[in-house]
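S.K.: Each structure below is given as structure tokens.
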Structure I
Amino acid sequence: MTGMNRALRALATTAAALLALTAAAPAAVARPEPKAPPEFVDLRSVDPTIITEMRYTTAHNFMGEPVDGYRQPLCILTRPAALALRTAQRSLLRQGYSLKVYDCYRPQRAVDHFVRWAKDLDDQAMKGEFYPQVDKTRLFEDGYIAEKSGHSRGSTVDLTLVKLPALPTRAYEPGEELAPCYAAQAERFPDNSVDMGTGYDCFDTLSHTDDVRVQGVQRANRQLLKGTLTGLGFVNLAEEWWHFTFKPELFPETYFDFPVSRRSVAGH
């Protein structure tokens with residue numbers, strides 16, 4: 001046998017062995033996306049009259065980009081929390097107001113996105129609106145960003161009030177000039193909600209629900225929202241006028257990661 005023949009035979013043997021290994025290896029299987037437990041619902045299926053403006057599906061938030069895990073602009077909550085919001089909405093409609101939700105269930109992957117952004121000190125594109133007076137190095141220490149969020153347990157909601165009839169709002173244009181979230185309402189980014197003293201997700205002590213600097217109509221608006229919801233089992237986070245958790249929580253120790261999408265709650 002010539003040297004050439006021996007080389008070809010060795011090459012063929014190696015190729016055959018590789019093919020056998022490939023055939024024996026199990027086929028890669030894509031992991032299916034997690035779905036929500038049956039206790040979760042799309043808020044629209046419970047009360048379609050509640051206004052939704054899901055900020056984290058858009059670039060109008062403190063990061064300046066859509067957030068991981070938000071596939072579609074819908075509010076997902078545990079059923080008891082959604083039913084309590086329906087009761088609140090019925091009461092508010094009789095007074096000429098509507099609830100408007102900004103965020104509801106939040107997947108853990110979204111929280112992880114917040115953490116990565118907070119650690120990137122070079123990215124301060126939205127500072128002028130959402131944290132104009134807070135040094136980004138203090139976001140964890142001051143409690144604005146954390147590695148876990150109650151939103152991921154499914155019974156927490158960020159929301160406001162809208163005076164009816166609701167006026168249309170324009171979309172945020174990435175790169176537009178920013179106004180501080182604590183500026184006078186006429187100077188802030190336009191929002192059809194009532195004046196709460198700050199915009200949503202304002203990283204500032206003025207966002208504390210009972211801050212003594214907030215008086216008059218602004219304070220009355222905060223108290224109307226808080227009074228309506230706390231009477232139905234919601235607990236307000238004192239540092240954020242917009243943040244409420246329905247108690248008792250169905251999943252007080254579980255942080256879910258299914259995406260915010262219709263598929264996650266299909267059939268619920």
Structure II
Amino acid sequence: MGASPEPAELLADVNDRLALALPEAICELDHDDPWQLLIVTILSAQARDAVINLIRPELFARWPTPAELAAAAQEEVEVVVKRSGYFRQKAKAIRTCAQAIVERHDGEVPETHEALVALPGASHKTANLVLGIAFGVASGIVVDTHVARVSARLGLVKPKAKPAKVEAKLCELAPRETWIDLSHRLILHGRHVCQAKAPACAHCAINELCPSRSTGPVDDWQTRAGHEARLFAVRGDREAAHWPRTSKSGGAGGSTEPPASAPTTPAYVEAREDEEDF
């Protein structure tokens with residue numbers, strides 16, 4: 001058996017494989033412009049993107065601009081965003097964020113990391129996401145619970161490493177020009193394939209690269225990447241994506257027996273699978 005690849009080489013190989021599934025970065029939070037992306041990202045803390053996508057149409061139909069949201073009544077905004085959780089805090093956060101955009105930036109979302117993180121409700125991670133998706137600026141790697149989990153399972157960081165340490169390591173290993181696409185490839189791969197409690201190891205595009213895989217691969221990696229591409233296109237709806245099912249015997253084209261070098265259980269299990277954290 002050959003030596004394990006260097007971390008930078010491993011991450012480059014991971015990125016190359018996932019690029020076949022997701023050629024360009026996409027964000028599953030619906031938005032029409034940087035303003036909407038900023039607000040829905042703030043709302044998505046500890047909530048599923050799908051829930052925020054349901055809230056978004058009414059929110060921006062009633063208050064389509066920063067000036068209008070800034071002038072909105074707190075109680076009215078709370079009603080609209082209630083399903084997002086922590087709705088009182090979030091309603092206040094997006095209203096005060098809107099006020100700051102109006103007062104400091106003439107109603108336009110700023111395009112620098114320093115200005116974004118100075119807005120109420122906008123974190124470092126929020127700034128990285130908005131700058132990358134809305135403006136094409138690679139200010140860092142977006143580290144959510146999925147990126148942290150995948151990075152730990154790949155052995156790139158320690159299990160349960162703090163987001164700042166995960167980001168620092170990934171940024172050290174990956175060229176800056178890959179940061180935006182890599183962020184969202186890891187997010188979607190973790191969200192829809194390398195899940196916390198039931199990772200789909202047999203059909204994972206990066207199975208052979210992962211020391212935490214619990215089973216060998218089914219099909220070649222290009223075929224598995226194609227399955228992931230279809231899954232990403234329908235936001236994780238496995239039935240709509242015709243996601244392959246693996247029989248107890250391993251199914252056609254592969255075995256579910258773990259390779260000798262692989263642990264029988266994933267190296268890292270996320271405690272709260274049902275929540276996002278950005």
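S.K.: Which of I, II yields 2.2 for distance in nm of label points 7 Å out along Cα→Cβ at positions 31 and 95, as computed?
M.R.: That value comes from structure II.
S.K.: Given a computed value of 6, 27, 32, 16, 4, 5, 5, 3, 2, 0, 0 for P(r) over Cα pairs in 10 Å bins from 0, in percent, which structure among I, II does it belong to?
M.R.: I
S.K.: Right, another one. To test your reading of the models, identify which of I, II gives -8500 for helix-only ellipticity at 222 nm (-39500 (n - 2.57) for each DSSP H run of 4 or more, over all residues; to 500) when calculated.
M.R.: The value was obtained from structure I.
Laboratory data are not the source of any read-out in this text; all were calculated from the coordinates shown. Not measured: the values here are computed from a predicted model. Cβ atoms are built from the backbone, for glycine too; each structure is taken alone.
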